[in-house]
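Values in this text are rule-based calculations from the coordinates and carry no lab data. Since this is a predicted model, take the numbers as computed values, not measurements. Cβ atoms are built from the backbone, for glycine too; each structure is taken alone.
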Structure I
Amino acid sequence: MNDGWSEAVYANPTLTFPYGEIGYSLDGLYCVVAVAREKMVKEHFLKIMEFARVNDEITIEIYGGDDCFTTLYHSRDEADFDDLLKKIEDSPEEILQIDFSVDALPEEEVKEALLTVFLQAFTYLSEHNCLSKLPSYK
């Protein structure tokens, strides 16, 4: 869980769609969307980070489609924006995943805020033609 990855012998309920998934795990409620790295420009990343500021309980992470263990951005970490752009530019990843989440057992209004933010981000990324197929892991 929070201390790293461990093999899951139980199913996490998820709703999967071509560009992402919405699910619930022991860590909490999460919504993931996949985007094409080359279509994501500075303004798109700024908009995504803006969504993180809407509600302090919503966490946003950006990580690779192939290497989902390497976090390129986490909204709870202090990050220099130019360094973030450089890390993403230098990344070999073609697909990036953007994860919006809240901790387990949140209040109803927090869950609602997460889903609202995710829908706004998804709509924005769709309108700017940034979405990509969600990678499948074997």
Structure II
Amino acid sequence: MNHIALRDTILPRGGGTNGKSPIFAPKGTTIYTNQYVLHRDEKVFGNDVESFNPDRWDSVNCKPTSWEYMPFGGGPRACVGQQKALVEAAYTVAKIAQVYKGLESRDDRDWEDEWKLTAKNVNGCKVNFCKLNLRTIYLLKSPGS
């Protein structure tokens, strides 16, 4: 995500050795938001920012503000598809959870990063969806039981 200064602008912070001083951006300056760095701030996400830890979101200590975690950007020019993407993701996960009990890795290849707007594994990801035994579930929840 980037923005271009339409006029000489003083940003309230980002300058100085600690990043807390104002910084001047002349007209025409392109200003980038580095999502990789933003989403790995140890003051916000803890010391283990490079490790996969979904439990960090349950922590009382990990409550990023809307400007510390912004996968869809922020402010008036945030991604217009944010709500659509979140609804689609929730719907997809709910439908998968109705039919499958989990995932099993079917991939013994090493993870190899590729960084663009988002991160991904160059090799892709091979998984197996483990089906639920729907007959057993039906018998457990049959009428009159």
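Can you say which of I, II returns -6000 when helix-only ellipticity at 222 nm (-39500 (n - 2.57) for each DSSP H run of 4 or more, over all residues; to 500) is computed? Attributed to the structure labelled II. Match the computed value 71, 37, 30 of Cα extents along the principal axes in Å to one of the structures I, II, and report its label. Checking each candidate, the match is II.
One of I, II was used to compute distance in nm of label points 7 Å out along Cα→Cβ at positions 64 and 112, and the answer was 4.0. Which one was it? Walk me through the intermediate numbers first.
Details: I: 4.0; II: 2.8.
That value comes from structure I.
Kindly point out which one of I, II the value 4.5 was derived from, the read-out being distance in nm of label points 7 Å out along Cα→Cβ at positions 80 and 104.
Working: I: 3.8; II: 4.5.
It traces back to II.
With log10 I(q)/I(0) by the Debye sum over Cα atoms at q = 0.13, 0.21 Å⁻¹, for residues 56-119 alone derived from the coordinates and found to be -0.67, -1.18, which of I, II does the value describe? The structure behind it is II. 32 is what came out when relative contact order in percent (Cα under 8 Å, 6 or more apart) was calculated for one structure; which of I, II is it? Source structure: I.
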